[in-house]
1. Could you tell me which structure in 1, 2 was used to calculate FRET efficiency 1/(1 + (r/R0)^6) of positions 46 and 70 (r between Cβ atoms, R0 = 35 Å, to 0.05) as 0.95?
2. For distance in nm of label points 7 Å out along Cα→Cβ at positions 14 and 38, which of 1, 2 scores largest?
3. With helix-only ellipticity at 222 nm (-39500 (n - 2.57) for each DSSP H run of 4 or more, over all residues; to 500) derived from the coordinates and found to be -20500, which of 1, 2 does the value describe?
4. Computing Cα extents along the principal axes in Å gives 117, 19, 15 for which of 1, 2?
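Only the coordinates and a few stated rules stand behind these numbers; no lab work does. Note that this is a predicted model, so its numbers are computed, not measured. Cβ atoms are built from the backbone, for glycine too; each structure is taken alone.
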Structure 1
Amino acid sequence: MDNHEFEDLGKKIQDIVDNAVNSNSYHELSHTISQTVNKAIDSGSEALKNAMNSVLRKAIHIRVLITEEAEKQSSRLQENRRNCSTERLPVRISKA
């Protein structure tokens, strides 16, 4: 939660307390404050969950890209090895 959201939460709790004081009705005060705080926590939890899912999706995408690049490099290396093993270099033997 950022500062603005904490300020909103504080204002909501202040309004709940003010209403209870003005109406002399305290029997649901604790319950109403708990609901308000729990909603804020759930909201923050949902935002955190969404952020973590986004990071996870990006990490998986990066891993796929790295794996694809590694497979390309491996394929190129194998092709180079095949080319080197079939290529015969001319040998010159001289009598000294």
Structure 2
Amino acid sequence: MLMKLRDKKIDYKFNEDALIQELLDYVNKTYEGHYSKNQFQSTEFIIDCDHGMGFALGNVLKYTQRYGKKDGYNRKDLLKILHYTLIALHVHDEKNVWHSK
């Protein structure tokens, strides 16, 4: 699939543009679901208590080990792995910005 990136077309070999869009759609749905009651997600409270990195990476491990076992080779588990990895990146960036001040 071709995608225009800063006036340069990239011929993605592994369908990355569509997969990233699918991940974005999945993440957006988590903000509409039961995990986001009252405009807050429980992950926010976990991060505020300084347990965000352990929580995010623990969930990456959980869904990595679960893939292929519960509900078979479940695509949703892979999306969860990517979502929790993004949360880990966020926690990493927040801590590194805070420590560099």
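1. On the way: 1: 0.45; 2: 0.95.
Checking each candidate, the match is 2.
2. Details: 1: 2.6; 2: 4.1.
Going through 1, 2 one by one, distance in nm of label points 7 Å out along Cα→Cβ at positions 14 and 38 peaks for structure 2.
3. Numbers: 1: -30500; 2: -20500.
For helix-only ellipticity at 222 nm (-39500 (n - 2.57) for each DSSP H run of 4 or more, over all residues; to 500), the value -20500 is produced by structure 2.
4. Values: 1: 117, 19, 15; 2: 43, 43, 27.
The structure behind it is 1.
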